[in-house]
Structure I
Amino acid sequence: MRIPRIFTTQQLSSHSRLLLESGPSHHLVKVLRLGRCDTLILFDGHGGEYTADIVAVDKNQVEVHTDERRDVACESLLCVHLGIAISRSDRMDWVVQKSTELGVGEITPLLTRRTGIKLAGDRADKKLRHWRQIAVSACEQCGRDRVPVLHPPKALEEWLKTTKADKKFVLHPQATHDSKNSDGSPTSVALLAGPEGGLDKEEIAQAETTGYLSLKLGPRILRTETAPLVAITVVQGWWGDI
């Protein structure tokens, strides 16, 4: 049986005892049916992970004892910041999950002219917590020990002005720069992906004015949930660890 990996918001240290939060405790006891003396792996998102043994189970509260810290070589040396227009249904969930598996470092949900969803206030906070939990679960599954930073939703104009990276690309099917071409050796990349229907011409021009290179991902038009994942794979292949 594969040893489960569990994220905790508590700061971990070697040879210590701690009570896990209710969510992870419920998952371990009720879903995985683990009990006293069973082993798991803990990480807190600050690098490294710890093997731990369950020492007590009280209702839905699990107490564990950690072993030595060990480093995990799962993080890409290429820092990828994905700016993705918020989409409907579960498309955004899919992008957050899969981009985390592909090693993205930061994700910013964007509000563009064709974005079909408007988020503000409590609704935005709830969505952000939901996406962060998806990223945590993806890290537990894929072996990463650092959770991508999920930024609050931003207007596209603000993201273009404030995001810094060695290389910056805006994705659209009419671009002149082809994904077969690469140069340089950047350590950070920003990727801008539009909503269903794409970014409009003015938004693309605005991105290009602020230093973004238009990038075409082959001859076919990709869906809003497909294009960013292909782009992450491409830049990870050029300068990262794929």
Structure II
Amino acid sequence: MYIAPIGVANAANPRAAYDEAIAFAAGHQESYGLEAAGVTAAAVAAAFVPGKTIEGVVETVLGLAKDGTRDAIAEIADVANRLRGSGAEHAEICDAFHAAIAPFSVMGDDVNHMPEKVGRLTDAYRPSRLQAIEELPLALGFCLLNQGNFRTSIEDGINSGRDTDSIGVMAGAILGALHGEAVIDEADLAQLNSANRLDLMNSADAFAATASKIIAADRAAARAREEAFAQLNLA
């Protein structure tokens, strides 16, 4: 979930966000955990494309994601699209999402770190081309289910069980990029600032300024490459 800033620094360029996130996270992630980092960053970057919808974001990441991660996102997206507007209760939706993600996740409900689990063999965190972390597909599922509604998607995610902080953060990062700061309720912002003893907008503005410099430098480098390429004699 902390990979989202790479999506911002590559705004509107999901392929670049995917590639950079994979390179950035490779030092401490592997396999489908690493893949999820790349796809999360790509989703945030895709959300910056003008006129993009949440459906378009999911379509973009399905074009980039690989192996179990892609299959898990596709399965959850199918469930979300089927249940959207059906009047299904939250518990029913969560059950359907968890059933859809089950073939791809080795964790399931066994998420608590307990002393008796020390030394116990598990497939969790082992490399696999068939598995996926749960959080990203579920976050995208709730975003689709709620047609990109920012607050509802976050609430549904954090009330869905299991690794809910990550699900909520991923949904919020993607939809925040899609909608911008105007989607954040003023009362919610005030409560968050008070509880965390900081000014989130000041922090966001500082980060946005840094991201703008990175984007400007990337664009300048791209122009320089194009100019150099134009001078090549390819005859």
Structure III
Amino acid sequence: MSRPRTRVYLITPPQIELAEFVPLLDKTLAAGDVACLQIRLKNPDGSEQDEAQDEVVIGAAIEAIKPIALAHDVALLLNDRPDWAQKYDCDGVHIGQQDRDYKQARALLGDDKIIGVTCHNSKHLAMLAGDAGADYVAFGAFYPTQTKQTETVATPELLSWWQELMEPPCVAIGGITADNAAPLVTAGADFLALSSGVWQYESGPEAAIGKLNKMLDEQFATLYDRLNPEATSET
């Protein structure tokens, strides 16, 4: 089986206090494998930061978080804003269907930066993004989520369909926890995007990352055995 092991794609809480969050993030990223961290901040009422204060808040967050991500070899992505991702030298950006045009984002950031695209539960949008050159596509929501209003519902079959047809990785997002993620791994998720499933975990985010990676190791070993019965029988 050539498919790489599924990895964790971590998203920040909607609101953070940098003095408290930065040391917590350091401990969380040290607790187990995390592929990337997306900075995604919102106002307490759930709306995006207003334009007047946006760059001050986001810029400060990037400058404080970037060294921690770098120390743990975690790619740092910014939600929605390729212009600020370029200005503050993030590793890439995640854009939604209502945010920025992919081609404009790529022209701004160049070929070396990561650009991921939200595709909801749409095969059509995913094909468009993949053909345009997106580094990954994100499907969801797979479960009810506390951090974002759910407008679309995706099924695991969508991940399997993508794995069979396309090369760019796919990210599963929406209400995912260590307890409900296994079917998404089996179906074909290359990355599991989590926010509240880590930051609001009852035993703390460090424990959540540890549990997630243990689950992924076990789930992927089971998946390997199922897809490679001859190798299993020889051992």
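Each value in this text was obtained by applying a stated rule to the coordinates, not by laboratory testing. Quantities reported herein were computed from a predicted structural model and do not represent experimental measurements.
With mean projected area of the Cα convex hull in nm², for residues 86-197 alone computed per structure, which member of I, II, III shows the largest figure?
II
Starting from the value -8500: which structure in I, II, III was helix-only ellipticity at 222 nm (-39500 (n - 2.57) for each DSSP H run of 4 or more, over all residues; to 500) calculated from? Could you put the intermediate results ahead of the total?
Details: I: -8500; II: -21000; III: -13500.
Of the structures listed, the value fits I.
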